[in-house]
Structure P
Amino acid sequence: MLQVVSRYREIADDLRSAIINGRAVGGKELTRGAQLPTYTELEGLYNVSRETVRRAVAELQAEGLVATRGRDGMVVRNPAVLPHPVHVAPFFTEWSERAKEIGAPSTDFDMRIVPAPVSIAFRLGIEPEMMIVVRRQLRRIDGIPWSLEESSYPLDIAQKAGLDSPRDIPDGTMVALERAGLPETRWRVETSARFATADEQSLLAMGAGAALLICIDTAYSGDVVVRDTIEFLPADRNVILEHYPLSGR
């Protein structure tokens with residue numbers, strides 16, 4: 001059993017590499033929109049069983065690299081890499097326009113009021129377990145998860161700016177804070193990378209061993225911390241983008 005698992009992952013790795021680099025497999029260049037070799041062709045090419053091929057292809061499907069398209073069978077998707085702006089809300093218009101060029105963007109949104117974990121409380125400058133408002137957005141393109149954003153606000157600030165509502169804010173949360181007399185004036189941004197956990201792989205359609213970019217953006221209005229945002233970005237489809245200067249955004 002261990003040998004089978006290892007082999008299907010080797011095949012998935014080879015096909016993934018071919019898709020990313022546009023390399024030919026079985027005489028077919030696996031560029032965007034190209035048809036993946038059939039199961040029978042892949043069985044012969046890799047000299048493995050049908051079940052092993054199915055497992056390899058299922059892994060690529062979970063990552064959003066291939067999709068079933070009627071009579072065409074399995075078709076290569078190869079998600080594009082999009083710039084992901086940090087703490088400059090107006091530039092998400094640019095992201096949306098770029099996203100529309102490769103598919104249909106959508107967002108899953110929810111809001112909850114919860115006790116602050118220690119790490120978030122520290123960055124917000126409040127006591128652990130104090131109540132915070134968390135606004136969460138899972139962005140997708142053609143149903144494929146592209147990024148996860150979780151923004152936390154001290155409860156009193158969220159209530160003052162109207163961010164404790166389970167609805168999207170049409171003008172954006174930065175504008176809502178500004179209207180409440182709490183304009184964001186400076187930021188602390190921390191960027192890191194690590195392997196995705198099993199839960200993150202499932203939520204963001206990432207393969208085993210895939211790299212995850214993590215951007216923590218803490219916003220201040222004067223000396224008051226008004227927001228702490230954590231963004232989880234699959235490295236194969238995002239590049240972090242910052243615009244300077246930030247004044248007059």
Structure Q
Amino acid sequence: SFGTPFGRYKFLRLPFGVKICAEVFQKKNSELFENIKGVKIYIDDIIIYGSTKEEHDNVLKKVLEIAKEANITFNKNKFQFKKEKIKILGHVISNEGIEIDPNRKLAIEAMPEPENKKALLRFLGMIKYVNKFILNLSAITAPLRELTKDDVEWEWKPIHSKCVLKLKKLLTNSPILAHYDENGPITIQTDACNEGIGCVILQNNRPIAYASRSLTKTEQRYSIIEKELLGCCFSMERFLYYVYGREVEI
């Protein structure tokens with residue numbers, strides 16, 4: 001509420017321009033809908049899903065009933081019904097799995113070679129958003145990340161061009177990641193090199209996600225066995241959401 005010379009008033013609708021609007025909007029939508037199994041919400045996007053047509057339709061009916069009770073009006077022109085594939089947050093989700101949105105791939109592939117540190121950081125930021133699709137990303141980007149350091153003078157070399165081209169090629173051929181099955185067997189594969197460690201979590205020989213990170217100066221002096229073990233520990237931390245309380249083969 002807010003006070004004026006004419007009295008105290010309170011908004012009946014969420015106003016534009018207030019900094020916490022997005023958080024309030026998300027919280028309210030979550031309170032209303034996220035207790036329904038088969039519903040995921042991100043800001044003003046509501047995803048309704050089901051393993052069968054009947055399951056999907058039952059969830060949809062519940063959402064519409066709650067919206068009616070809460071006096072929420074949807075824009076019918078933005079409805080998309082019974083889609084087998086959807087685009088959301090730079091990804092394409094289908095029964096087959098999760099892949100990078102082709103438009104995001106094209107945007108990265110169209111980016112020119114960075115001409116300064118700011119442009120390089122922008123390129124690496126775009127790549128980081130899709131890091132779970134690229135094996136050993138940290139090792140591949142090591143020469144590029146070295147160039148972004150404050151105490152390193154900008155000098156673009158052939159090795160940097162090679163890294164950029166390799167990343168774009170990997171994006172073009174990026175895999176479709178499998179959906180996680182909470183009842184299926186889990187396998188984790190790890191790898192280590194002088195620059196970094198990497199890992200991938202799989203089910204039925206299909207990747208669910210990749211992860212990697214660079215090594216500190218101290219870690220780079222580890223023996224290869226120690227680096228491999230460090231990779232195992234890193235994989236457990238990074239994939240904790242998937243492996244907690246589960247039996248895992250490494």
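Just so you know, all these numbers are worked out from the coordinates, no wet-lab data involved. Nothing here was measured: the structure is a model prediction, and the numbers come from that model. Cβ atoms are built from the backbone, for glycine too; each structure is taken alone.
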Review point. P, Q: which one has semi-axes √(5λ) of the Cα gyration tensor in Å, as calculated, at 41, 19, 15?
Key: P
**Study point:** Structure responsible for 3.5, with distance in nm of label points 7 Å out along Cα→Cβ at positions 22 and 214 calculated and labels P, Q on offer
**Key:** P
Point to revise | Structures P, Q, by distance in nm of label points 7 Å out along Cα→Cβ at positions 62 and 230: label with the highest value | key: Q
**Study point:** Parent structure of the calculated result -9500, given that helix-only ellipticity at 222 nm (-39500 (n - 2.57) for each DSSP H run of 4 or more, over all residues; to 500) is the read-out and P, Q the choices
**Key:** P
Review point. Taking relative contact order in percent (Cα under 8 Å, 6 or more apart) for each of P, Q, which is largest?
Key: P
Study note, to complete from the structure: If mean count of other Cβ atoms within 10 Å over residues 54-61 is calculated for P, Q, the one returning 18.4 is structure P
Practice item. Using the calculated result 7.0 for mean count of other Cβ atoms within 10 Å over residues 6-13, pick out the matching structure from P, Q. Key: Q
